[in-house]
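Listed after this line are the structures, all set down as structure tokens.
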Structure P
Amino acid sequence: MKIFKGPIITCDAADTVYQYLVEKNGTIEFTGNSLPEHYQGEPVTDLGEKALIPAFTDSHLHFTSYALFSSTLDVREAENFSDLSDILKRYIHDTGCKIVFGFGLSAHSLEEKRMITRKELDGIEKKRPLMLVKYDGHACVANTAMLDLLPAGIKGLRGYYPETGQFFQEAFFKAVDFISAKVSPVDLLKHMRTAVDKMAEKGIGLIHPAEGVGFPLDLDVDLVRFMAGGLANPFLFRIFFQTMDIQKVVKRRLPRIGGCFATALDGCFGSLDAALNQPYENDPGNAGILFYEDEALVDFVQKAHDKGLQVQLHAIGDRAFDQATRIFERVLKNNFREDHRHSIIHAFMVTPRGLEICAQYHIGIAAQPSLLHQNLEPLSYLQEILGNRALGMCPFRTMLDMGIHISGGSDAPVSLPDPILGIHSACNHMNDSESVSVMEALRMFTWETAWAGFDDKTRGSLEPGKKADMAVLNKNPQDIKKEALSGLKVESLVLEGTPYKKGQGLGNLLWKALFNRRR
């Protein structure tokens with residue numbers, strides 16, 4: 001038994017803050033402002049100026065990709081091409097890798113204000129195949145050795161530009177699939193284990209990973225499931241399989257389908273292919289791309305919905321958002337299910353009609369607030385391509401006032417999985433009228449994600465009967481000015497009443513995973 005003395009920020013429906021919480025056998029047994037007599041005399045942990053909150057959550061990230069890039073090559077700190085060259089050469093020297101695969105390239109954060117080209121990459125590394133994925137996860141650039149390595153079929157797809165070495169749309173997805181398959185399962189498992197520890201340091205205990213990025217036989221999906229079963233800590237995964245092949249999901253008895261990649265309806269702002277209702281300000285002939293016709297999507301979503309699956313669709317531009325809401329509305333009219341919890345990922349640009357559909361049919365939004373405040377895609381760039389529309393992005397206040405569920409995530413590796421940065425961004429929206437309160441932001445990264453994954457009965461808030469998944473913050477966020485929220489720190493994470501312990505050995509993880517699999 002453990003007794004904590006407040007502030008206990010419950011994140012319940014009434015935003016209750018208590019003075020006491022009692023945990024016993026991994027479950028919250030009591031919350032209140034005075035300690036019942038039968039607990040008197042038991043040791044009490046006095047939080048002082050600290051605060052106890054539910055463990056954080058992440059409602060959308062690409063876990064395998066984050067695990068791979070966070071443990072290998074991340075180039076987002078490069079300030080110019082010279083920095084980038086130094087980072088690449090040092091990584092190649094230190095690792096001796098045969099294929100160089102990195103993440104985080106951005107024209108906006110580099111002094112040159114443009115993407116590096118194939119020929120310039122050849123000047124850095126000519127022998128080893130080299131590919132750098134853009135920060136938005138929707139494009140990449142490769143050197144000549146990499147182009148020579150890729151299968152011929154990729155080169156005939158939309159989005160392949162051999163002169164610059166850049167890949168977009170279908171060509172990008174297939175190229176990344178091909179290179180991802182070169183990573184050994186053992187190395188990938190090691191990276192995954194490290195990634196869980198990194199997220200736990202940020203107070204995260206539950207994630208919704210979008211998996212299925214082209215590994216042979218969907219290895220990433222099965223490896224994440226395998227690893228999750230072997231973790232010594234009860235860190236939870238609720239996998240969304242990024243596929244339109246419903247049988248793959250049903251065969252694995254997974255209840256969720258969708259995400260990005262195969263279930264992305266459009267591209268992104270960084271590549272100017274997010275689908276817009278009005279053309280880009282800096283490219284009047286371009287309004288982005290919708291990857292699917294309505295009928296193809298209706299067929300997929302209807303079949304998945306009728307099978308009882310929970311569906312997520314990626315939509316960034318307002319034309320894609322309209323398509324997603326239009327499809328969900330048609331499907332739900334055909335076969336209404338009250339508690340489906342389907343959702344739209346990102347929803348950066350929205351429309352009044354689309355929001356009305358979300359409110360009416362309880363379609364959730366899996367949002368990434370921290371993407372509004374990153375130098376890899378700054379507001380100045382968004383205003384350049386969108387004009388005044390940029391300030392209307394991610395209207396969190398409007399959504400909440402309409403009763404729409406917003407769950408908070410990171411889209412890692414696009415941004416790092418750090419809920420405190422997400423909370424800070426949601427409370428400090430670039431359009432202040434769309435900012436939310438501290439308590440609303442906390443719920444986005446706790447209870448709302450639990451709700452979005454059907455975990456709200458057991459997790460997401462500090463209430464009697466729920467699992468004791470909790471995080472200790474160094475300060476009470478309610479006592480901090482919203483402009484200073486990014487300075488909050490997570491001091492510890494408790495999952496089912498037990499402090500999180502990092503550094504689980506690979507052998508121990510494999511043994512536990514195999515034991516759980518047999519059982």
Structure Q
Amino acid sequence: MRSIMLVLIALMSASVAGQQFRAGYVDPEPILRAAEKAIGADNLKCLTVSGTGYAGMVGQQHLAEKNVDWPRGEPLADYTRTMNWAAGTMKEEFTRKPGVNPASWKYGIGWVDGTPVQQNPRQIFMVNGTHAWHLDGPGSAPVAAHPDIAAIWQVEMWLNPPGFLKAARLPGANPVAIWRWELGEMGRDGPTTVPEKVTVVSIQLLGKYRVDATINKENMLQRIHTWVADPVLGDMNYEHEFTNASYVDAGNGVRFPTGWHSHHGWDDNYNMQTISAGHNGFGGTFKDVKANVCTDPVAVPDSVRQATFPVRVDTQKLANGVFLLGGSSHNSVAVELRDYVTVIEAPLNEERSLAVIEEITRLIPNKPIRFLVNTHQHFDHIGGLRTYLHIGATIITQVKNYDFYNHDVLNYTPRTVRPDMVSLWPPTELTEGYNIETVRENYVLTDGTRILNIYYVQPLQHADGMLMAYLPAEKLVFEADLFDTHVPPPASPTAANRSFFNEVRALKLDVAQVVPIHGKPVPWSEFLKAMGTPKGN
């Protein structure tokens with residue numbers, strides 16, 4: 001009788017356990033245990049990897065559409081990363097050519113930070129808990145990362161096989177598992193790899209991010225994926241991929257992948273779902289792997305702990321009804337016409353744009369911002385497009401940017417990681433109204449008295465679809481990335497400098513002052529001096 005009761009209890013327990021998972025779902029616990037055993041995660045407290053890598057310039061594509069990759073930044077030489085999951089810290093160091101990137105830029109993420117251009121080859125990035133900072137050269141003053149950037153760097157610490165498995169054991173992770181067939185990439189003649197059945201385990205990380213790992217039949221993690229907030233794309237795909245062949249024995253039963261391939265944005269070469277298909281954001285080969293060689297966890301400097309990030313808008317009057325809105329790494333310009341206001345450039349993000357809009361309404365009350373002139377499609381210059389659209393402005397941009405903006409940026413797609421105004425309070429005009437006005441060669445805004453000319457700048461390798469603006473009465477020309485004054489002038493003219501110079505000369509513009517999006521306004525003579533033509537053009 002006792003044996004019959006035990007059988008009944010066992011059957012009932014199995015039935016109850018089986019009812020915990022809906023169709024398509026499986027128990028994550030044995031999957032996590034098998035993966036932990038396969039890579040030795042239980043024996044691992046910290047890990048250091050070294051090698052060489054690359055970082056893509058996310059959002060800095062030449063074309064607004066039909067890209068298959070982000071442009072490659074300078075190579076990351078002598079790369080070393082130490083992840084100490086027990087202490088919740090991470091330190092990364094690498095050597096990179098200076099003078100090209102913002103010092104805060106690492107995996108293509110960081111343009112929003114507005115930090116100065118990199119001055120030293122050796123770059124150091126650190127994370128401790130919710131704090132993150134970087135050093136532009138050993139011994140330099142630590143610069144705190146903006147909270148939006150610090151959050152991504154913190155996620156990065158867990159976006160690797162042992163990190164994910166350890167995060168799955170944290171309170172609140174709530175693992176969930178499903179199964180699916182991994183068909184592999186498709187070629188012209190069919191799949192390029194043999195289909196295999198895999199399990200996907202999803203966890204909650206840091207109370208904000210949903211992270212999932214694809215685990216194959218050998219119990220190895222081959223893809224770790226999440227979404228991070230991006231002002232342009234919203235919930236941006238962010239993932240690392242590994243192959244079984246790249247896993248190496250790091251000692252003490254620990255296995256870790258040495259080959260990394262990371263996507264920022266969807267791997268959409270054929271533009272099936274997105275117009276802009278840039279994706280390869282980070283990668284490298286890190287063959288030197290050391291397990292449990294834990295250095296002292298990096299302490300948070302007081303300056304980082306106490307850092308604040310106020311949004312400052314400094315106003316400079318350039319002419320009657322013309323105002324430069326500065327105070328950041330990127331400027332905007334407000335031009336008053338009789339019945340409305342036109343703004344040139346909506347950079348960085350919603351927070352910055354809202355502060356600029358509030359200042360404009362103070363300077364020019366009771367007039368709507370009717371137009372937003374967009375110079376080009378680089379992400380650091382369009383993070384506020386949705387903000388201006390939300391308040392009723394029509395975006396003026398070069399025609400080559402139209403499909404990208406209309407499909408990928410100005411849409412009703414929910415933004416779950418960090419909602420913005422358009423996603424929270426979607427205007428009906430987003431699909432029914434007049435959102436974008438395109439420019440092919442030139443465009444004119446006028447109220448019968450003031451004239452604002454808008455011109456297409458070409459050829460230009462920096463970015464196709466570039467516009468500049470010109471006020472003939474005031475002799476002011478407004479441009480982005482064609483001549484920056486926040487850094488010393490180049491030793492010799494750049495290709496962008498020459499295109500700008502040739503465009504002004506071809507249009508026979510009478511320019512007194514250059515008003516850049518990056519830096520302070522300067523006399524035209526200063527630009528001519530940089531061009532090597534101090535006596536004029």
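Before moving on, here are some points about what is shown:
- Parent structure of the calculated result 12.6, 37, given that Rg and Dmax of the Cα atoms in Å, for residues 382-453 alone is the read-out and P, Q the choices: P
- Structure (P, Q) behind the derived value 3.6 of distance in nm of label points 7 Å out along Cα→Cβ at positions 182 and 374: Q
- Highest-scoring label, criterion being mean count of other Cβ atoms within 10 Å over residues 334-341, among P, Q: Q
- Entry that produces 20 once relative contact order in percent (Cα under 8 Å, 6 or more apart) is calculated, selected from P, Q: P
- Structure with the greatest value (metric FRET efficiency 1/(1 + (r/R0)^6) of positions 30 and 414 (r between Cβ atoms, R0 = 35 Å, to 0.05), set P, Q): Q
- Of the structures P, Q, the one that 48, 26, 21 was derived from, the read-out being semi-axes √(5λ) of the Cα gyration tensor in Å: Q
- When distance in nm of label points 7 Å out along Cα→Cβ at positions 22 and 214 is calculated for each of structures P, Q, structure P gives the greatest result.
- Looking across P, Q, the calculation of helix-only ellipticity at 222 nm (-39500 (n - 2.57) for each DSSP H run of 4 or more, over all residues; to 500) that yields -9500 traces back to P.
- Structure responsible for 1.7, with distance in nm of label points 7 Å out along Cα→Cβ at positions 142 and 206 calculated and labels P, Q on offer: Q
No value in this document is a laboratory result; all are computed from the given coordinates. Since the model is a prediction, treat every value here as computed from it, not as a measurement. Cβ atoms are built from the backbone, for glycine too; each structure is taken alone.
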